[in-house]
Structure 1
């Protein structure tokens, strides 16, 4: 497996476990991500993406999106997309 940096966490809403991400690459529903920071290190599959309070299936570089995360994250945490080597 290989990991590619796709964005950084720029805000976290702890009540809803929602993270805002500024993307540097494409993400889509079903992608597996790895979130890494000074006190963060977990992997999860993306089940929902949102932009401007609406659900989307794909997000592109340069967009700010929201995802529900399974663990607490911090501003500045790196988000990597996990891909299989083929």
Structure 2
């Protein structure tokens, strides 16, 4: 190889090396942050899950409360129809 070919090869390799150093630094940072996050995450996910269970109970209770008069009137109408023979 000539001197200029070797210099060109170095100029082509330098951006690749810089890109790979940045890429590996980002991957290492992500791994480090995930390790830190996994140590504190279970406590907060438990709190969020507990909150969602409480909200589910309140929503179900509210829906049952709202549907109770409709179900009562429906069953009352069915009872009256059954007693007087209408089908």
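What follows draws every value from the coordinates through simple rules; no lab data is involved. Everything numeric in this text was worked out from a predicted model, so none of it was measured. Cβ atoms are built from the backbone, for glycine too; each structure is taken alone.
The table below lists the values:
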| item | result |
| --- | --- |
| Highest-scoring label, criterion being mean projected area of the Cα convex hull in nm², among 1, 2 | 2 |
| If volume of the Cα convex hull per residue in Å³, for residues 7-46 alone is computed and equals 38, the structure in 1, 2 | 2 |
| Origin of the value -36000, where helix-only ellipticity at 222 nm (-39500 (n - 2.57) for each DSSP H run of 4 or more, over all residues; to 500) was derived from one of 1, 2 | 2 |
| Origin of the value 5.0, where distance in nm of label points 7 Å out along Cα→Cβ at positions 39 and 71 was derived from one of 1, 2 | 2 |
